[in-house]
Structure I
Amino acid sequence: MRSLGKENLKYAVLNLPRESDAVENYGNKLVPLLRHPVYACLRLRPVLAQHTAAEHDALHRWAKGRSILVEIGVAEGVSALALREAMSADGTLHLIDPFHLSRFSALNFMKRAAHGTVASCSRGKVLWIEKFSYDAIREWSAPIDLIVIDGDHSDAGVERDWNDWSRFVKPGGVVIFHDACLFPGGWTRPDYGPVKLVNRLFRANLFSGWSIAEEVHSLLVVERHSK
């Protein structure tokens with residue numbers, strides 16, 4: 001478990017090995033009993049990452065010094081925190097998530113947990129976009145230094161996010177896919193939408209203008225070539 005900011009919040013990353021994509025191991029006996037995000041808001045458990053410690057460090061490393069960052073799919077905000085901690089001090093982090101799964105919108109504890117997590121760091125500026133990514137793109141025009149695609153994992157959903165957002169990534173910028181690689185002790189499967197997409201675009205066929213820059217557990221980082 002790692003500390004978050006001045007208020008000594010805690011977050012937990014996924015431990016390996018993981019038996020399946022349905023069984024999460026956070027090394028904390030309270031988590032399975034207190035899985036609902038209301039318990040994170042009440043500080044009865046840490047906020048939960050959907051990634052490993054190595055993936056967290058990779059997000060932090062790739063975000064370092066970048067100015068315009070986007071994340072699609074925020075969950076409880078731990079990956080967004082990694083990005084915010086490392087981005088340029090005058091940068092802007094755009095967080096896209098409709099937070100639509102809460103039964104009671106006025107008591108959206110996932111949203112509250114995410115906002116609290118991201119607010120534990122004051123670096124740069126954060127803009128919350130409470131829309132689906134395919135709606136958010138309609139009003140987007142800015143060049144992007146880094147984007148994390150971790151929203152809709154269906155075949156059509158992840159491909160739509162790639163097609164919609166990758167065209168805004170600047171030369172030298174990166175797209176980071178989560179749940180996109182098979183790895184020992186991991187949870188991903190060959191039928192995952194992100195796995196199938198990156199295999200088709202960046203392994204089976206060379207996607208012009210882009211290349212794989214790094215793979216860390218389930219993360220795959222692709223970089224846009226300089227002109």
Structure II
Amino acid sequence: MAASWIDIQSHDGQGFKGYLALPPTGTGPGLLLIQEIFGVNEHIKAVADQYALDGYVVLAPDLFWRDKPGVNLGYSDADLAIGFKHMQNMDFPLAIQDLASTVKTLRARPECSGKVASIGYCMGGLLSFLSAANAGVDAAVCYYPGGIDGQLGQASKIAGPVLFNFAEADQYIPAAAIEKVKATFARSPQVQIETYPNVHHGFNCWARDSYNQPAATLAHGRTLEFLATKM
């Protein structure tokens with residue numbers, strides 16, 4: 001497996017960075033990996049490496065570049081406050097355009113030999129959902145997407161398959177929001193909604209106190225099955 005930072009051309013003639021991880025075979029389907037509020041930090045890079053080892057060409061763009069390039073935070077309360085500030089400063093429509101530019105870059109890579117899916121966590125989970133509606137991905141995976149219930153008006157724009165992974169004890173996403181997602185997609189055979197009992201927000205991140213190994217493993221397996229069968 002090989003990994004490096006590459007340049008991505010934005011739609012408005014600027015440039016930003018993305019972390020590219022390649023599979024051992026050198027080629028594979030594309031995977032747009034979308035960060036949490038903590039930036040493309042060590043955990044996100046490790047997730048990129050993980051999916052590269054699963055056979056995907058993974059590209060994780062630095063979405064805070066317009067506010068501050070190279071954000072790399074941990075999970076302390078102080079870092080959480082900094083991350084929230086960066087998210088508040090982010091222009092979401094511009095971020096979607098940056099994700100579309102990243103998808104374009106990924107599809108143009110000679111290593112990308114198939115379709116392109118998106119996968120994101122928390123803020124990135126919401127952006128993965130919005131990427132399915134607006135950024136041209138072929139499929140989307142959304143882990144505990146914060147604020148999802150406020151963006152369900154975008155659902156009619158999504159033509160491809162979507163997988164949601166929700167924590168049932170999520171302190172940021174209430175059960176009512178999950179029920180809204182279920183109701184919105186009740187008649188959508190391409191949408192798969194999985195919930196994980198007795199686990200909290202961020203359960204996939206092994207660097208956080210909320211990490212839950214059984215749930216993370218189960219969700220990872222379901223995600224791999226989804227990507228293998230839907231792309």
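When distance in nm of label points 7 Å out along Cα→Cβ at positions 11 and 187 is worked out for each of I, II, structure II gives the greatest result. Which one of I, II has mean count of other Cβ atoms within 10 Å over residues 83-90, as calculated from the coordinates, equal to 19.2? Going through each structure in turn, the value belongs to I. Kindly point out which one of I, II the value 20, 11, 9 was derived from, the read-out being semi-axes √(5λ) of the Cα gyration tensor in Å, for residues 123-178 alone. The value was obtained from structure II. Looking across I, II, the calculation of Rg and Dmax of the Cα atoms in Å that yields 16.1, 46 traces back to II.
Between I, II, which one scores greatest on mean count of other Cβ atoms within 10 Å over residues 27-34? Working shown, then result.
Numbers: I: 12.9; II: 24.9.
Structure II gives the largest value of mean count of other Cβ atoms within 10 Å over residues 27-34 among I, II.
Give the label, chosen from I, II, of the structure having the highest value of FRET efficiency 1/(1 + (r/R0)^6) of positions 43 and 67 (r between Cβ atoms, R0 = 30 Å, to 0.05).
Top value of FRET efficiency 1/(1 + (r/R0)^6) of positions 43 and 67 (r between Cβ atoms, R0 = 30 Å, to 0.05), among I, II, belongs to structure II.
Tell me which of I, II gives -11500 when you compute helix-only ellipticity at 222 nm (-39500 (n - 2.57) for each DSSP H run of 4 or more, over all residues; to 500). Working through the options, I get structure II. Comparing distance in nm of label points 7 Å out along Cα→Cβ at positions 19 and 91 across structures I, II, the highest value is found for I. Given that mean count of other Cβ atoms within 10 Å over residues 35-42, derived from a single structure, equals 17.4, which label among I, II identifies that structure? Clearly, the read-out refers to I.
Where is distance in nm of label points 7 Å out along Cα→Cβ at positions 107 and 139 largest, in which of I, II?
Details: I: 2.9; II: 1.8.
Evaluating distance in nm of label points 7 Å out along Cα→Cβ at positions 107 and 139 on every structure, the highest lands on I.
Coordinate-derived values only; no laboratory data. Note that the structure is a prediction, hence the values are computed from the model and not measured. Cβ atoms are built from the backbone, for glycine too; each structure is taken alone.
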